[in-house]
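Pasting the structures here.
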Structure 1
Amino acid sequence: MAAGQKIVRNAGPASLTLVPGEEQPAWPVLRDLAFLLGAEAGGLAGRLAPTTASAVGDLVRGMNCYYSNLIEGHDTRPVDIERALRSDLEAEPKRRNLQLEAAAHIAVQAAIDGGELDDRAAPSELAVEIHRRFYELMPAELRFVEERGSGRLVEVLPGRLREGHVEVGDHVAPPPDELPGWLKRLDEGAPERFGRADRLVAIAALHHRLLWVHPFADGNGRTARLLSHALLRRAGVGSALWSVSRGLARHVDAYKTHLARADAPPQGALDGRGILSDGRLSDFCRFFLAACLDQVRFMAALLAPEALSSRVREFVAAEAAGGRLDPRVGPLLEAAVLFGRVPRGDVPGLVGTSDRQARRLAKPLVDRGLLTGTKDAPFRIAFPLGETERLFPHLWAPAGVASGLPPLPEVEEALRRP
């Protein structure tokens, strides 16, 4: 442990490399993954009508929250997340607090997706704002952490840098009085300073470097993942239609192992000129980009119009067999999914009934939250978290459960635990 502390205290921020050195043999692979990620992520939005894309975005924010909290050991069920968004909270304090934590995460990501944080140019400023918004919405009981060694409770102040020393495993984070200098150094690696492909590698590297600096008393992991989401969006690659947290949580052991390995000092004279291993940072970046690409491809398969229409028909057939829906609503729900909205005057023709009976047939879809809209306004599609398993299979699959898609060798290799 003392060796780790010596490295941090005797070396200033300038000694921290921000991306792997060009001499690292992994660079061709990193650029290939970055190119594929940029190319394939760009095609996601064009698959959906704008209103459908917005509904999927709402769903993905809930999914991103679920997986990000799962990485932290907080298992909040999708149905509880959905109830939290309706302010339908549990009486039991622990589950209620987890619901409020989930709602806070979703609110911050919605702000990112809506462009509210676009004026925070520097990565450190953006990270502080994310942390501030998140912890301002956190329940009081989750704003305290136990200080290692003393056991005393320390309050986590929204957007405030930590005031205590931190050890995470074998890593001794920089002392609190040096944090502003380290964060300024991270800003020198802002993704906008790199070319398009290298920009994505810089985002991956920044994810590790922020966690290494460990600027906050708590909430660093979720802040880093939301920051990565924001920076990927800013780079024109990230969007509300896919979640990096799902990819990291699905391979959580590899994620945590790669993070810890990248905390190590250089593994020889050819392993970079900084205080940390360039080779192991390359390995983490490769893993991170592969996890992103894996999720883009997963969502692309789910959102393919033909496949989505087929699952809508299967969903309606299964619900009709159980007496929960009339089978005649199939064309209505399929049209809503494909076009995002359906004028109410079109509903009788879609279900093949009179206007009055059409309203009766559509009511269960409205009651279950699959169709929304004020009176006389067109029906809009929505995807309540509790209704998504058949429409979007494997969305909530935990680590170790097959995704339902064929393996992708170039991605699977990078996602393995080292």
Structure 2
Amino acid sequence: MAKFSHLISFLITFLCCSNVFTFVSALSVDSQLMWDIVGSFSSPHLPGTDPCEGPWINVGCDKGRVTDLVFYDLQLSGTLHPSIAKLSALQSVDLSNNPLSGPLPSLADLEFLDTLILHDTAFSSIPTDFFSGLIRLRRVSMDNIPLAPWSLPSSLSGSSNLSDLSASNAGITGAIPDEFASLSSLANLTLSHNNLTGHISMIGAPPQLVRIELQSNHLTGPIPDLSNLTLLQSFQARDNDLTGIVPLSLRWRATLRNVSLSNNKLQGPFPNSFCRTVPGPCDARVTILLEVAAGFGYPLELASSWTGNDPCTDSRWLGIGCDAKANDIVVLDFSNRNFSGTISSNVAELTSLKKIVLSNNRLHGSIPESLAALPVLQLLDVTNNNLSGKVPKFRSSVTLKLSGNHFDNGY
């Protein structure tokens, strides 16, 4: 009798387990993944079995596949399970306004993902391949997330349909990738309150840009020509280290409604004249020196020290030497500054120059032919750069120091 009882118990257990196995195997693969995802929340709630059949009001499906996760502002805590990357039909994700934390899992190769909304969450880190292979991605909202320092990946440029990229106060460091210039559909670029560095030349390319917000970073270099941005309405770049002259394409853009450039190192007469206390053009020498600085990419070092409208009476004009009596510029000394860029032909407009010292930098290109015409030049020192081409023919009285370059004619 005891053996019979044991046999009955075994059969009941076997049948029950068999039924469970049959039931589970009949569910979609996405159901198993959704159980993983919801189960990683601190207070998981499984409203039914199959998310595409039961009362999962925050889940969208198409033909039995999960396509949308709309979990915004549900006070969800816990973590986001890596199984989300296996929902291969996923088109939109909205987890915003929830205290979800921990590392973000990779979303690489979710080729149908169109919309990703994660703003105002508590995720702690983002993997380097997070955006890889998201070829249909159109909208990203990642503002106000306490992520560990991370850099914008160049792979995001593969999302050719990307129109909105918003990631303010999201722990971003490093440079904006040059590859972003190819994002021809980009209309909104919001990357304020991060730790971005480097130049912003790539923002002049995407023709659909309507709004650019880059304020409160550590961006340097000049504002690029924005002639291509015929739809631009807002340009926010205050509280950076931008240098150079504000381009005409930004000054007179008819579509612009909002521009903020304060707390930079911008030079020239617009928007706030750094050379005069009242509106008006800068001194001719200042204008020429700004053209010289343009050849070097408007270095921050020069922008920080060049102020006022008289480079000869203010000792803060780094690299400038003057004849005190004549008030003429006689020396340009930018040696050992690690400057890159080229030697501007505008140097020759400073006709009183006696010495030009540009040694130990990273300058490339050629020596402008116009420098050979400087009437009182005594010394040209360009040693240890990356200059090339033909050396102009200077007067025999000019001392030339040319070693450490790649000139054509034997120097």
Structure 3
Amino acid sequence: MQELIGVEEARQIVLDTASLLPIEPVLLAEVLGRTLAEPVVSRDTIPPFASSAMDGFAVRAVDLASTPADLTIIETIPAGTMPAQRVETGMCARIMTGAPVPDGADAIAPVEWTTLLDDGRVQIARAPEPGQFIRPAGQDVAAGAAVFDAGTVVTPPVIGMLATLGFADVAVRRAPTVAVVSTGDEIVDVDVSPGPGQIRNSNGPALAAQVVAAGGVVLGPFHAADNEASIRAVLDQARAADVLVFSGGVSMGEHDLVRRVLDAEGWAPAFWRVRQRPGKPLAFGTLDGKPVFGLPGNPVSSSVCFEQYVRPLLAAMLGRRTIMRPTVAAVLDEPIRKAAGLHHFVRGLARVDDEGRLHVRPTGAQGSNLYSSMVHADGLIHLAEGLEDPAAGTEVAFEGLSWRA
């Protein structure tokens, strides 16, 4: 087992344990947030016919070389109705938005440019250019075109396009099950008034929410007391998950018993402690071939470690195209005290100046017990391991947090 390793090395060790999850078909109505397992190829041309982009009149542009011009209305074409006649010289067809353009017409004169006459004709005051206000067939998607790659996360626009293409169900990766286990005798349920020395269980619900936000399904969350029998009983249930996440119980204290139980159950530890703040006492290994995380018990440490290690692992298991959230360059607005030797994840606020440059600053106090720093953060300011006491004006990397509204 490696000890006190760097952030990138630790993350790679985690990602090396990822195995793609099985494929399952899911109905379109239930696929939001899932990950496509196969490319989606269009079976149709979209739109399948040239249609009007405006309410107005389908015309031949050549008939409007001189305006105003009076044209004979040969039919009205509502959306959902095919034209019955061809537009010939001196003719036009009244047409609604989305309706198919009749043969012979090559432009649409919007209704605002026209005046209806009493004899079945319309006077058109302005001439559209050829092709103007017509949506060509295949303008959006050509038949046979690859529309989505495998690994695409299904968002509302993706659902809209899948519906347009006629996919009533799609092949996706099965959502990973993640057992969430918080530990400690000091932990009480959220609906209980804490007694002396007790705190409410924030890590269990918070980590469960992070699992769901990352595309997983929660097993639990469970709570284990600070004794081996309780931890072992919870572990017996948690082993059914694809990934196990413990919060607390992995440090070197007398009552930090999770690693002792895992050792007895035959887990293969990969690393213990990472050169980072918060979250230095992070443990990782495998049990029955499944990834097992021992996150620190402090709530900020637990949350940050989930985002930096557990979320990327779930993304890799889902085959997602993007494993890590991107970071962008930003200007630090105020100095930060930092010694070299640890990578810092500083909860930060962001703003854009008048010249379009991104600026960041800490949310305030950065204690690993101060969960409000996560609540208020726009993202994480990455201060590299070798950086020492960065001054205001230093360029840093900034990782936005996707749960921010």
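Quick look at the numbers
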| read-out | value |
| --- | --- |
| Structure responsible for 0.90, with FRET efficiency 1/(1 + (r/R0)^6) of positions 93 and 181 (r between Cβ atoms, R0 = 41 Å, to 0.05) calculated and labels 1, 2, 3 on offer | 2 |
| Mean projected area of the Cα convex hull in nm² - highest-scoring structure of 1, 2, 3 | 2 |
| Among 1, 2, 3, which structure scores highest (criterion: relative contact order in percent (Cα under 8 Å, 6 or more apart)) | 1 |
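Bear in mind these aren't lab numbers, they're just calculated from the coordinates by the rules spelled out. Every value quoted in this text rests on a predicted model; they were computed, and no experiment measured them. Cβ atoms are built from the backbone, for glycine too; each structure is taken alone.
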